[in-house]
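*Asks:* Please find the structures below.
Derivation of every value follows stated rules applied to the coordinates shown; laboratory data play no part. Everything numeric here is computed off the predicted structure, so don't read it as measured data. Cβ atoms are built from the backbone, for glycine too; each structure is taken alone.
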Structure I
Amino acid sequence: MHEKLVPVGVIAPKSVIEQISKALLDSPSFEVLPVEGLEKHEENPYEELLKLLQSLYSFVGEVPKPDPGKVKLPVVLDTDEVEDFTRRIRSAMEEIDAEEKEIEGEIREIERELEVLAVLSSLEIPLNWMRTTNFTRFLLAKTHPSFYQRLKDSFKSSDVCLGELMASKDLVYFAVIFPADHEERVKEALKNSSATILEIPDSSELPVERLQLLHDRRRILELRVQELELRKRELFYENARFVKRYYDEVFVLKHVHDFMRKVGFTQEFFVMKGWATHKGLRILKSFQNEGKLVLFENVDVEGVPPTLLRNPAFIRPFEMLTRMYGVPRSDEIDPTPIIAILFLFFYGMMFGDVGHGLVIAIMSWLLYRKTHSDLWYIMSFSGLSSAAFGFMYGSFFGFEVIRPLFARPMENIFLFLTLSIVIGALLIIFGMILNLYNRLRRKEKLQAIFDPNGIAGLGLYTFVVSDLFWGIAYGKPLIPYSILLIIAMVFVFMMFLYEVLFGEGSMAERIILGIFETFDKLIAFFSNTLSFIRLGAFAVNHAGLFLAFYTMAKMSSSPWGKFISLFLGNLLLIFLEGLVVFIQAIRLEFYEFFSKFYSGDGREFKPVSYEWEVR
């Protein structure tokens, strides 16, 4: 459902702009429109200051949570004083941060050396002995096991010796000993084998001694990093009461000045116009009653009026489906309550099963509680609808163990397909009635008469479908076919006139386009009606698919084999068919139903409000 928005204009002294803008930001309930021909407020002196305050929070890994409600305007704030205060703390934190980064760099160097020492720890040879001699070279390297084997094979017939020191599933550490004059060739071979050469520390210590020393050194440095982190946090919380107060005030003033950029100024006054909700109108009227502004209601504004949807809480998540098609215009019906009812009906009818439905409902509700996503809210109620129709069909995890309250799909295929067509025809008629309502609401009386989805299409479709159903049910037409043909031709001609009367281009172009459009609409009436067969077809298909899995389970001689076949079959039905039915339910609403009355080319109401993330 729509909330009525009122186009308003405001003239007020500059002295009260901060109070008015904050009241509207706090709501939020007012969308500002551009005011042409007046001076603009371009600068925002609080933008950079807010980012500077934000940086203090980032140093200690916190996200600021401003509370605009605590800020009462007008605020007397010395920006130079706040900036000096903030920069002083930031400078101290930067010094600590620089020292911390330097220590972290040293820790990374130690960790690289520890990797080498862990490989060499079993060797009781001083590290500097391994680096170079006059006649031989010693290298330490690592690579993938498959590359290592190839490298080993390539050196079989040479005087290069490879020795594996440590290995895992994905990595081999190995030593290479070779004559000094082979150094270039060996390094090239290692490079071609994707091997990484590890630098051996220049130390006279044994690897195990050096390893212990570096472990201790790393622990000392880690403690130093923790100490520096505590110093930063200590510095922050010593000044937290000022930082948080300044942040709240600067946060509000930054957004107030953003608001001021959107209005126009004269020498003494500011002027703004836009769309207000009932709440926004009350706020502005309260300022008017205090003599702080002059308010003009129902002023002329350019552009498309915005749309603000206000549906009950239990229906609101279904607005997601409405927006998938498009935002409703302010002068057309909000289809959200209708889409909620029809979507659940379609889903349940196509996927009726007590067990499968309850699984979907429970899983989706748990995911909704965790993510608060509208999609999972919709799926949880879709599961309940599926379970309700499961009682109608007498199906529990595919087994027909419940007495059906209506009928079993596999035993009544013709009934379900016929019922689907009847439901489809009624919904198409309902869609055209809604289109008539939208047309008349916009005072488009002639369009309502000649529109293929208006009186012309409604009359044609109602007469033809009613006569066909009556003939099938009672063996003779309700209206003689000769009279029905004349009635149909009149309505078809009216549909043709719609393009001629309201189309664009020359008369010849409109006549040709009218012929094709009329033919297209006649085909669409037929195809849209038949498309609803999927309601019954998927209900039958669900039972048929389970029967296939049940037959496969019976072919297994093992009880466990039967159980696994049925378990996997049910899982596939829940996830795969549940997804397909979700898509088909949306398709029926969007293409067969929405296309009859809903444009979805509106724009959302965008009130001025606080942005909680600093950019």
Structure II
Amino acid sequence: MIIDYALRKLKTRLKRRKNEVEERDSYWEDVTNPEIDLEERIRNPTILAFSAYFHDSSACIIKGGKIVAAADEERFTRKKHDNGFPTNAIKYCLQEAEADSVDAVVFFENPNEKLQRIEETLEQRMPSLRTYRKIRDSWSRVKSKERIEEKFQSETGLENRVLFLDHHLSHAASSYLTSNFGEAAILTVDGVGEKKTTTLGYAKGSNIKLRKRIDFPHSIGLMYTALTTFLGFRANNDEYKVMGLAPYGNMDRESNDFYRKMLEVIDIKSDGSYRLSMQYFGHNQFDSKAYSPELSKLLGVNPRELDSQVTQEHKDIAAALQMVTEDAVLAMLNYLYEETESENVCIAGGVALNSVLNGKILGKTPFKRVFIQPSAGDSGTAIGAAKYVQHVLDPEAEREHIQHSSFGPEYSNDEIRKYLDDTRVKYTQFDSEEELLRETARLIHDKSVIGWFHGKMEWGPRALGNRSILASPLHEDMRDVLNAKVKHREMFRPFAPVICVDDAPDYFECDELVPEPTDYMLMVYPIKEDKRELIPAVTHVDGSGRLQTIRESQNPLYYRLIKQFGEISSVPLLVNTSFNIRGEPIVCTPHDAYRCMMGTEIDYLVIDNFLVKRSDNPRDMWNAEVRE
């Protein structure tokens, strides 16, 4: 190992040269689409797919042509962004599908190609011997194709061989094959898959072809992550905080000095292709931070320490980052439209979770319709991998248009009652659904904060009405109450408004036909000026709101609750935020929900048809009997 390392180090020194941005009219490269070797054809196959070992491990199962179950591993282990092998998520999927066997098992990316990219990076920038050994050991012991297959078989008892799909193809399939489009342009943008970081493509029927790509180390996602850590937030966790911070900064391209400096960090061509100036970054150097000292020199600002004061300079940097990200992605989309002439676009990858950017797509590009599935980041690749293999094994399979995110575990009324009784929780039971809706709406109107736990847990990073914290939007101080006493998080963070889709045009300057991604809290729109004073708790500093729409067919109880609140208040809209506290995943079980309430200042838990009042359940009982 040491001799091998020394030879590689010498080779690296001989090869190393100064990183320069190559001057070209376009940085797009052609894509060679991978072939998946499946000669067998199976009608309505049962397919299990999973992701692991990067971040947000997950699993999904398809049976009878439909997605039966999907979940993130973090919800079971209670470890946020858990990247370990998704044993619990896989077992849940198999149990939910009542599957003792499956026809195919697929992994969300190709480890061999990923290793090739890592090898190339090692040859360019050799790390310390300790880091080199760690990389080699993790691959030989855990991350190779052979180890992944062995791990799957040992954890599940199944003997299937594991298929390995291209990462960005998994992203593309996750959006297109769950949309209702017969054909569509496709854009995927994330940190990095095997080597690709951005792809353009086109799909028709069930056939997907990626056409253009940008490769590592040039990456919009990794640029955003580098600036996220520079601003004192956590990588692969807090990028959405930077997006929320940006409106507090100077969002004018002419007068924001940091925006002009950011244009030295990334070279964006008219077709949206781009190159990073790598002297400002460290993600291609294993011993380095995500950014280099050169970035601090360029910006003239020292990196912010975690949990230190956020200054106006930090806010302006966040604004500049958001603006250059929008410049690049919107230019890509305009070029993609010219290349495909499709009016439909499907988008996936971690950057597709940038809801501020998403809200501008239909207004700033020629596309007429956009679809983004609820788990657009890496956890959503499990659905994409499963759907892609489904259509290879069964070319006659009908397309499945998902219209909700409720693919996780649920608990029956009897299971919830048993938990409450066994834990000696004091509760009352509603006599009817009408009483539940009437009383919950009244409590929210009276400024109570409600933990709302009903039905199947949501798939993806957003709580959309099954594992939510609900509050009134009518009071300006409610945002501060939720941030400080419930969520335990930064005070600048906004909260999302949820409204029935038929009422949305009355409150938001949204696209004429409200796009489906609003159902998944994936688009930010301006709130109408005459409504902003009515709903201060969900009106961000720039007058916008991260809109969630709800359709009665998706979640009748949740829909009716919002309408009930509207009857009391004349404002048919609620604050909806995820049922968790800072640093923890969204709640999954009744125990998670009760624990979260008792550890915060949530006033009531509405769980199935039971009402639990926090003040009726003393903390000393909680400490003694539940926390263990």
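*Asks:* A value of 25.4 was computed for mean count of other Cβ atoms within 10 Å over residues 53-60; which of I, II is the source structure?
*Replies:* Going through each structure in turn, the value belongs to II.
*Asks:* Same structure, new question: Work out the source of 75, 61, 52 here, i.e. which of I, II gives that when Cα extents along the principal axes in Å is computed.
*Replies:* Attributed to the structure labelled II.
*Asks:* Thinking only about distance in nm of label points 7 Å out along Cα→Cβ at positions 189 and 437, which of I, II has the largest value?
*Replies:* I
*Asks:* Could you figure out which one of I, II the value 21 for relative contact order in percent (Cα under 8 Å, 6 or more apart) was computed from? Let's see the in-between values first.
*Replies:* Values: I: 21; II: 15.
Source structure: I.
*Asks:* If you work out FRET efficiency 1/(1 + (r/R0)^6) of positions 165 and 381 (r between Cβ atoms, R0 = 30 Å, to 0.05) for I, II, which one comes out largest? Present the calculation step by step, with values, prior to reporting the outcome.
*Replies:* Numbers: I: 0.00; II: 1.00.
Looking at the calculated values, the largest one is II.
*Asks:* Given structures I, II, which gives the highest value for distance in nm of label points 7 Å out along Cα→Cβ at positions 277 and 309?
*Replies:* Largest one: structure II.
*Asks:* Moving on. Which of I, II yields -20000 for helix-only ellipticity at 222 nm (-39500 (n - 2.57) for each DSSP H run of 4 or more, over all residues; to 500), as computed?
*Replies:* The read-out was computed on structure I.
*Asks:* Here percent of Cα pairs over 20 Å apart, for residues 197-292 alone was calculated and came to 49; which of the structures I, II was it taken from?
*Replies:* Working through the options, I get structure II.
*Asks:* Upon calculation of Cα extents along the principal axes in Å, for residues 253-548 alone from the atomic coordinates, which of the structures I, II produces 81, 60, 30?
*Replies:* Derived from the structure labelled I.
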